[in-house]
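Take a look at the structures below.
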Structure I
Amino acid sequence: MNTIHIKFHGNLGDLLTQPADENGSLNLSFNRRASIKDVIESLGIPHAEIERLLVNHKEVTFEYIAKDTDQVDVFGLTPPFDLFSPSLLRPEPLKQIRFVVDVNVGKLATFLRMSGFDTFYKNGMTDPELAEISEQEKRILLTKDCNLLKRKNVIFGHLVREVDPKKQLAEIINLFCLSDKVSPFSRCLVCNGNLVPVAKERIIHRLKPLTKKYYDSFHICPDCDKLYWQGSHREKMEKVLKSVLGACECE
């Protein structure tokens, strides 16, 4: 029988399936050969939520085999989490910010696209499909499903804590320090395509009389052909985005 002492740092305590003391510590006994990743995930913590692991004060990878009397420190993702520098747990960093969003936080996808972030979202995707897209396309997987983030091929991901989509957007921008990467209204809210300017004369036959009369600047999505202009709907979204960025703590 092996018994190890584990201390959880950051906001991981709310995910634990076993009670910890006031310092976020607990003792765990097990009678099998197991990686530290498997041991921690058995307590409810997805590996994607872990930024750093120390065993007996030495940094280790997820593959480390837990041993009797080990002293383990588990550090959760803390803002600003650096996506672009290699680490022991994630030796191949991301080269660009791209997301894949689970259906349980589907409205967040719209807000991310509104902010200009490349965001894959599609109804009906299975957990294996989402994990594969995250791995193959180097996308950060956003979900409220702990089990999805435990899939081995998920390298970068986050368990979204907030419920309101606007607060979820602020949560993501804060965690990954993305304030300076926001590019409002540069992507299609429907299909994620990059918007391009289009001359009014080219699409005037598609405009309603009032839109034709009061607006002169238009953008179009080359992928799905949807038109965008600065109407009342955009003004509402601008207010939402301004409010979100105003509440962000990331500098």
Structure II
Amino acid sequence: MVRLPASGAQITLRDPGGADEMLLHESHTHPIETALALLARLGGEQAQWADLVVTDFEFLLLSLRARRFGPLMALGFACPHCSARAEISFLLTDLQESVTPRSPAGVAAHASRPGWYTAGEAAFRLPTALDLAAAASAHDPAWVLAERCFEAGMARRERARVERLMGQMAPELSQPIAAACPECGAETEVALSVARIVIAELKREAAQLYDEIDLIAGAYHWPEAEILALPQQRRRLYAERIGERIRHAQARVA
């Protein structure tokens, strides 16, 4: 169970099964849309996933990623100064604990618009996962978010003030990670895009599903649906044992 930092909701996600992995690997939508579809499958109807504020959406994805692959995440980057390829590692728990939503002074719930807030004369709402998905495919993502989350007619200077308030209420976990080049020692920042990286890692893991199905179906003649219904760990144990028998048989022939 995961407690979301912005809403305080407690969310339970089941582990992805074979059918989830197949749909995940074969998905060609934007990573945010793929992530929303995956959360809906793993969490059912206990939450309106698209309505999660950005903090909770990204926090939940990182929690799922940590459960699948462990708390350590590595990001590769090219040094902007000497072009050396390098990698930075960090703990997801440290990142998650560093993000603490808070209620700034002067911000109140809107009197007549559920989910909206007021700060002086300005009215706004916090960006959601659905807003991120809409902005991701737009030519000007910032404009799309502003149109969806700011009251019409808000002045540019007022928008800047409200954006700072929104960043305190719903901070993003997608943020630059400080790094140093191991070759030249130059300091730089590595962009972390939570949905893109988590979905890419899950897709890579799901890619081996097809080899496992092929091995098990060839050895036991089970239909695909029954293999997909196996828990991932059991499916992989079957595939590993079959692969081991094949290797032993090939070694005897050689």
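The numbers here are math on the coordinates, done by the rules we state, and not lab data. Quick caveat: nothing in here was measured; it's all calculated off a predicted structure. Cβ atoms are built from the backbone, for glycine too; each structure is taken alone.
For this structure, a couple of remarks:
- Structure from which 1.06 was derived, Rg/Rh (Cα atoms, Kirkwood Rh), for residues 165-236 alone, options I, II: I
- Set I, II, criterion mean count of other Cβ atoms within 10 Å over residues 13-20: the highest-scoring structure is II.
- Look at distance in nm of label points 7 Å out along Cα→Cβ at positions 21 and 93 for each of I, II: the largest one is in I.
- Origin of the derived value 5.6 (distance in nm of label points 7 Å out along Cα→Cβ at positions 53 and 229; candidates I, II): I
- Here distance in nm of label points 7 Å out along Cα→Cβ at positions 45 and 213 was derived from just one of the structures I, II, and that gives 2.8; the source is II.
- Among I, II, structure where helix-only ellipticity at 222 nm (-39500 (n - 2.57) for each DSSP H run of 4 or more, over all residues; to 500) as derived comes to -7500: I
- Structure (I, II) behind the derived value 24 of relative contact order in percent (Cα under 8 Å, 6 or more apart): II
- For the set I, II, ranking by distance in nm of label points 7 Å out along Cα→Cβ at positions 85 and 125 places II highest.
- Label whose coordinates, when Rg and Dmax of the Cα atoms in Å is calculated, return 22.4, 81 (choices I, II): II
- Which entry (I, II) yields the derived value 2.9 for distance in nm of label points 7 Å out along Cα→Cβ at positions 61 and 133: I
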